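No value in this document is a laboratory result; all are computed from the given coordinates. Just so you know, these numbers come straight off a predicted model, no measurement behind them. Cβ atoms are built from the backbone, for glycine too; each structure is taken alone.
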Structure P
Amino acid sequence: MPYKISLFVLYLLVLLGLYGAFTLSLNSFLGSSICPSVYNIPLCYVVFFSYGMMFVTLSLKNHIKAIFFLSACFVVFLIALIGTFLELFLDNICPINKLEIPLCYLSLFIVIVIFALFMKIKNK
């Protein structure tokens, strides 16, 4: 895949994650959805912040871009991975979408693709 297409898809996926995390955070804040929490911090807020950090760092042109982007990517990956394992073994841990697919599954898939695309284009 050419560089510009890869970058475009990367932006789209980060925006998709950002939109999904924002929607879930807003619903959690309004009380219409429950977001799992750690130390009274809803994890959807952490995921939203991390996707936001990924989006902002994509526009940076210096060497620090990779550090911030990959740190945010790792946070989302870790939360999605733990959520996926808990969903598989304990059931009903992750919020679900309208198709009743746990969002941690979708987030895990998206963040893996984001990581792969970022690693592909980061040196260009």
Structure Q
Amino acid sequence: MKVGQSVSVARSYGAADLARFAALSGAEPGATVPEPLIAALFSYLLGVHLPGPGTNYLKQELAYPAPAPLDTVLTATVEITRLRPEKHLVDLWARCTLPDGTVVCEGRSLVKAKDVGAAG
């Protein structure tokens, strides 16, 4: 791992996805993608790709400056902003955008990970 390293995933959510989410959460389906589904994209990236398996969330602060429309590709990215190998900590910036570049979510994540490596 190194500062500046990033990984992204693209995903869209439709009415059927919102119906499944509503069935699980008890929330009423709306006209936009619910915030927890957007945040789940970051969880996926952190747990599967960067840092990867064994990652533990310690802290997350997210803001949602714009709604995420249904049936629109969302691109979620996490980027390493700081490494603290002595504590096995990784600071990351998370951002989710629409195809036109509009930011629908962004914020910080702090995770504990194996094999953090040297600070860079």
- Out of P, Q, which structure matches 1.4 when distance in nm of label points 7 Å out along Cα→Cβ at positions 52 and 76 is calculated? P
- Item | Structure from which 18.1 was derived, mean count of other Cβ atoms within 10 Å over residues 20-27, options P, Q | P
- Working back from 3.0 (distance in nm of label points 7 Å out along Cα→Cβ at positions 12 and 100, computed), options P, Q, answer is structure P
- Message: Suppose semi-axes √(5λ) of the Cα gyration tensor in Å works out to 28, 15, 11; of P, Q, which structure was it derived from?
- Response: Q
- Message: If relative contact order in percent (Cα under 8 Å, 6 or more apart) computes to 26, which of P, Q did it come from?
- Response: P
- Note: distance in nm of label points 7 Å out along Cα→Cβ at positions 68 and 92 at 4.1, derived from one of structures P, Q, originates from structure P
- Message: By the measure distance in nm of label points 7 Å out along Cα→Cβ at positions 28 and 84, tell me the structure among P, Q with the highest figure.
- Response: Q
- Calculated from one of P, Q, helix-only ellipticity at 222 nm (-39500 (n - 2.57) for each DSSP H run of 4 or more, over all residues; to 500) reads -5000, and the structure in question is Q
- Per Kirkwood radius over Cα pairs in Å, for residues 4-59 alone, the highest-valued of structures P, Q: Q
